[in-house]
Structure P
Amino acid sequence: MILSDKEILKAIDNQEIVIDPFDPNCLGTNSYDVHLGKYLATYTGRVLDARKHNPIEIFEIPEEGYVLEAGILYLGVTEEYTETHNSVPFLEGKSSVGRLGIDIHATAGKGDVGFCNTWTLEISCTHPVRIYAGMPIGQLIYFGVQGDINNYYNKKENAKYIEKTIYPVESMMWKNKF
């Protein structure tokens, strides 16, 4: 079940959902709009290796915006820090962003109960497009959870993305054993 605007507000009042900063004007019927933070990153290597740490270069989006180029993976970050303690957050791109040819996540649109951080975005585009810090970039949709939760993300020993940050975070696949 997707939470309605009233249920999202109730969960915020109960501190089951945290959105910081929170703007009531960003609350939709059943979602909350999030915005592009001021930092982007790109990988420094041309070939990425799933078994090795792949370093990134972080840079700030200038006031005049930044032109994304097709064929390059950019890591972005939401302005909003979020916490979810009793629902499953899904991050989807806004249709207006998709109509510019921008995808905001390759595969990682679902968060876990207990995720407490900003969202790293896996941004790609079909042709060059200028983007700006602070622009609406996506929307969070919350799904209710049935039953008790035993394994909160922020309490897992092997959780790889729990360090609070305002920057995009590179893949930590190399920490897995395979």
Structure Q
Amino acid sequence: MFLKSISDDVRFAQLEFRKHTKVKRLVLGSLLACMATVLQAAGGFLPGIGYFISPFATLPILIGAMFSIQMGVMSYFLTILLLFILFPSEIVIFPFTTGVIGVGIGAAFSFFKKRLNIIIIGAILLTLGIMTLLYVFHFPVLGPAVSESYSFLTAGSIFIFSFLYNWLWVEMALFFFKKFKTVITW
């Protein structure tokens, strides 16, 4: 399963996407950034259920980065800016977790054909993002159960979680990409 190659659908859609005008690409990137902002802010606007919705902010960034790395990066930074304006408390989480794996996995689709490589890139980025929040900024992203002092057990557990989480995102991205590519390549 991990060593299975991804189809050439992503490469084909990237080539088709490059044929669109810059205006269409900018509009789509902005739309994806707005969707990511709304999804990320759901945790603050809808306490409880919103925390189950906010991880889906990865999807618009991921889809954008799958079509074009530049569009994914633009959507990522635009989402950060929108969160800074509209919901500043989410600005700590998005750049290091939800957003970075969207850009990382989406960009990995451009460079790798094997699922395992794409999953590992996302897992490394998410692990580094969580550990940066925990040990550099001392932000309790995993709650009070995880101490602020570094341990290999915690780091290993974070990587295993990140690996499984990114595996789920890669499979979801391929599913949604197949549905969404017909809309984008109009």
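Match the computed value 3.0 of distance in nm of label points 7 Å out along Cα→Cβ at positions 18 and 162 to one of the structures P, Q, and report its label. Source structure: Q. Assign the value 28.5, calculated as mean count of other Cβ atoms within 10 Å over residues 58-65, to the correct structure from P, Q. That value comes from structure Q. Tell me which of P, Q gives 0.90 when you compute FRET efficiency 1/(1 + (r/R0)^6) of positions 42 and 146 (r between Cβ atoms, R0 = 35 Å, to 0.05). It must be structure Q, since only it matches. Which structure, out of P, Q, was helix-only ellipticity at 222 nm (-39500 (n - 2.57) for each DSSP H run of 4 or more, over all residues; to 500) calculated from, if the result is -23000? Comparing all candidates, it corresponds to Q. Looking at relative contact order in percent (Cα under 8 Å, 6 or more apart) over structures P, Q, structure P comes out largest.
For FRET efficiency 1/(1 + (r/R0)^6) of positions 34 and 130 (r between Cβ atoms, R0 = 30 Å, to 0.05), which structure out of P, Q has the highest calculated value? Answer by largest value of FRET efficiency 1/(1 + (r/R0)^6) of positions 34 and 130 (r between Cβ atoms, R0 = 30 Å, to 0.05): P. When distance in nm of label points 7 Å out along Cα→Cβ at positions 138 and 170 is worked out for each of P, Q, structure Q gives the greatest result.
Laboratory data are not the source of any read-out in this text; all were calculated from the coordinates shown. Every value quoted in this text rests on a predicted model; they were computed, and no experiment measured them. Cβ atoms are built from the backbone, for glycine too; each structure is taken alone.
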